[in-house]
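Please treat every number below as a calculation from the coordinates, not as lab data. Quick caveat, the model's predicted, so the values are computed rather than measured. Cβ atoms are built from the backbone, for glycine too; each structure is taken alone.
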Structure I
Amino acid sequence: MNKVLQKPRLSFWQIWNMSFGFLGIQFGFALQTGYASRILQTFGADVGNLSFFWLAAPLTGMIIQPIIGHYSDRTWNRLGRRRPYFLTGALLSGLALCFLPNSSGLAFLIPPIIVGAGMLMLMDASFNVAMEPFRALVADNLPDSQHTAGFSMQTCLIGVGAIVGSVLPSILTNWFKVKSDAAPGIVPNNLLYSFYAGGLILIGCILWTVIKTKEYPPEEYAKFHEPDIETTKRSGFMEFINDLVHMPKTMKQLGVVQFFSWFALFSMWVWTTPAIATHVYHLADNDTTSKSFNDASSWVGIMFGVYNGVSALYALSLPFIVKKLSRKATHAFSLAMGGLGLISIFFIQNHYLLLLPMVGIGLAWGSILAMPYAILSSSIPAKKIGIYMGLFNFFITFPQIVSSLTSSLIIKHLFNSESIYGLIMGGVFMFIAAISVFFVQDGKKIQIIGASN
């Protein structure tokens, strides 16, 4: 029997290059989460039905990520194993970012709200094609002792990309005097140019990773893993079902944590703009074209930039915090701070003070993007990394689907369409997620954490 070798540790810059594409993905994702609701409202979406328009996004992710994971586990060509999917997803994402704010241009054929919802679905599908293999690449290329460092680096770059994506419309308006208002049904220029920039930056960042990162060829990769002893051949679909049924226990336990975490996050993304506009700026629900509404929307972008900035800094400290505490304790604390941040927004009327809750939300976001994957990657077989990372996306998309189907009804019928209660609901779910962490089995000991120099 051949001896299984330990993967060589990678340097800080090797991990940086391997993760750099995530900066571009998150730049585009920040534009989507921060401004898609506003664009849909501009095209005529009723605030009480906003979460229904977001339903297409998690549905596409639930379908696409396991498929991409399954086939990337079995792919090897001139570009490698995971890189072909990065590149394809980048090109499609860039196109979707350019088309979404221009949906009104097809109004003579199809109502722009329908085109906008379709572009939102295409955008999320493309993000998923590009994003899923990045998680698997960390587990492919790094030894177990550097998994936390790898996912933390991804989270840091996610935060940097999200900061710029969140605040770019405000920068264009305040520094370059690009207009932030427009006629009814038309997306203002500051958003239009931001989405164009998002498409170019996303493609450029992923190209950097594709060019600068190498992957282990199959014969070299095999030296670092136990040989596959499974001899039963199954069709792709049956293998998928078998993997789903026999997923590791740790993955199922993390699924509960993910459900409550991502329900909370989805509530925040859907309801923050209308909540701040009505609860803090005291605007009417149907006021979506005034300068005050544009100011409120731009301030939400600043808020999102702050929590992403906090998450980027926090991600760099996660390996050291984990070394002192544990992965579970670190994640539970972070989620609790996120819950406190979301609920505290209800008690704030000064829009500048809204930046304080973003600190707690930033801690939660930074941990959500790193710690579950660090725990999971140590509990799944190497040959199944892609498919299980894809299946793990179920626990991200399913709560978003549940939120899409229920939160609008809850807000409309229980809280008289007051959007602020969507954020309170998210905060409660974040606290439940924090409690659930303590029931997760994380038996893998952390060895040396951090990148080598």
Structure II
Amino acid sequence: MPVSPATAPAIPARREPVRESARPRLVPVPRAERPDPLVLLDAEVTVPLVTGDTVGYANFDYAASAPCATAAADAINDLLPRYASVHRGAGLPSQLCTRRYEEARGSVARFLGCRPDDTVLFTRNTTDATNLLAHVLPADATVVVFDSEHHATLLPWRRAVRLPVPDSPGAAVRAVDAALRELHRDGPAGPVLVAVTGASNVTGELWPVGNIVTVAHRYGARVFVDAAQLAPHRPVDVAALDVDYVALSGHKLYAPFGAGVLAGRPDWLAAAGPYLAGGGATALVGDATNDVRWSAGAARHEAGSPNVLGAVALGAVCDALLAADRAALADRERRLTDRLRAGLAAIDGVVELSLFAPDSPRVGIAAFAVRGLDSDVLAAALSAEYGIGVRDGLFCAHPLTRRLLHDAGTDAPATAVRASIGLGTTEEQVDRLVAAVAELAANGPRWTYERPEGRPVPVPDPRVW
């Protein structure tokens, strides 16, 4: 016979409090100790060549997507057996995953040097983070952005003032000053955001973020920094720079599992409707249409089941980099970058692209073209004949790359090649790349390349994939 609520026996109240020692503790299974959490998993990868040989892969495509760090893989492997949904589950695995997810948020906040009241949101990548910020901007906000930006920072804004490509860091600061002065010429301009990269994804050159922040704040404007290329190479300190918002991608930070971050001041985020409407973003949904009370804090803009594993992997890499000697890593990268750039500069027909000046500070990126040789053919030959991976094209920064190629001369190809350095790069790999480019610049590819679907491929291609 069914038991009605009126006749159901009452659950007896516990007469004594639970002793602290009797409470379950969320303790993960200890992971195997690794000597270095920043060792990359692609260190032993080999690739076949069209010549029939097999060589160790030389990866120079870090700026597009970096290999996985041991720290990220260990964090995921540790959590996978206990993976569950987060935030509302009563089961112990769900509580553990919730804790790990929120701990990862704290790791990212420490890595970025966030202020105590900053909001840290997990997104898919920098593009997603920038579009989220564009969504929460006040309706009357104006965005000041340079034509030299990656498309993720150039395109999402509703009202934008686009500035021409500057030829020096000082010119960039002066251009921001002039644009803000013009916006305020007839009185208060309303909310203004200056969007700028920390390091160019085309040339690697560092932008004068600190000086731009100083100028912007003088006019009451806020500053958003695209740190996708900067964060993997240099420390980012939001509080010290007084940056208002910053975004990065896990796949460029050795955690390639689909997580990104937007971090910054909470007021615009709290005042706007959710980036996505759905579960998790709601505190209460009533019966009437539009009777919704949205969540506060990070949950407001993280609707749906979040990418727990991606966030945990990213947090683990942030912790590993915080524990590392970043100055030593940066010094090693500078030596490798100087070696690469000097080697390329010595090759007849090679022209390196620079936004500011050849000696301007930069992270480990070099973009270049070989006169008389299509960049996509050069990239295809480096892969098929030498086992070297680079990026070719306009690098999702079309206005900037076209401008730099134009400045390089009328006989430069229509696109460029980008070689980017990361934690796994060695001197031997740099020397291999320089030697291969020198051979291709002097003699051209040894193989035949055709474009059956637009991209050059070796024909025939005897490699076993």
* **Parent structure of the calculated result 21, given that relative contact order in percent (Cα under 8 Å, 6 or more apart) is the read-out and I, II the choices** => II
* Asked: With helix-only ellipticity at 222 nm (-39500 (n - 2.57) for each DSSP H run of 4 or more, over all residues; to 500) derived from the coordinates and found to be -23500, which of I, II does the value describe?
  -> I
* Asked: If we compute FRET efficiency 1/(1 + (r/R0)^6) of positions 265 and 409 (r between Cβ atoms, R0 = 30 Å, to 0.05) for structures I, II, which one ends up with the highest value?
  -> I
* Which entry (I, II) yields the derived value 25.2 for mean count of other Cβ atoms within 10 Å over residues 241-248 -> II
* For structures I, II, which has the highest computed value of Rg/Rh (Cα atoms, Kirkwood Rh)? -> II
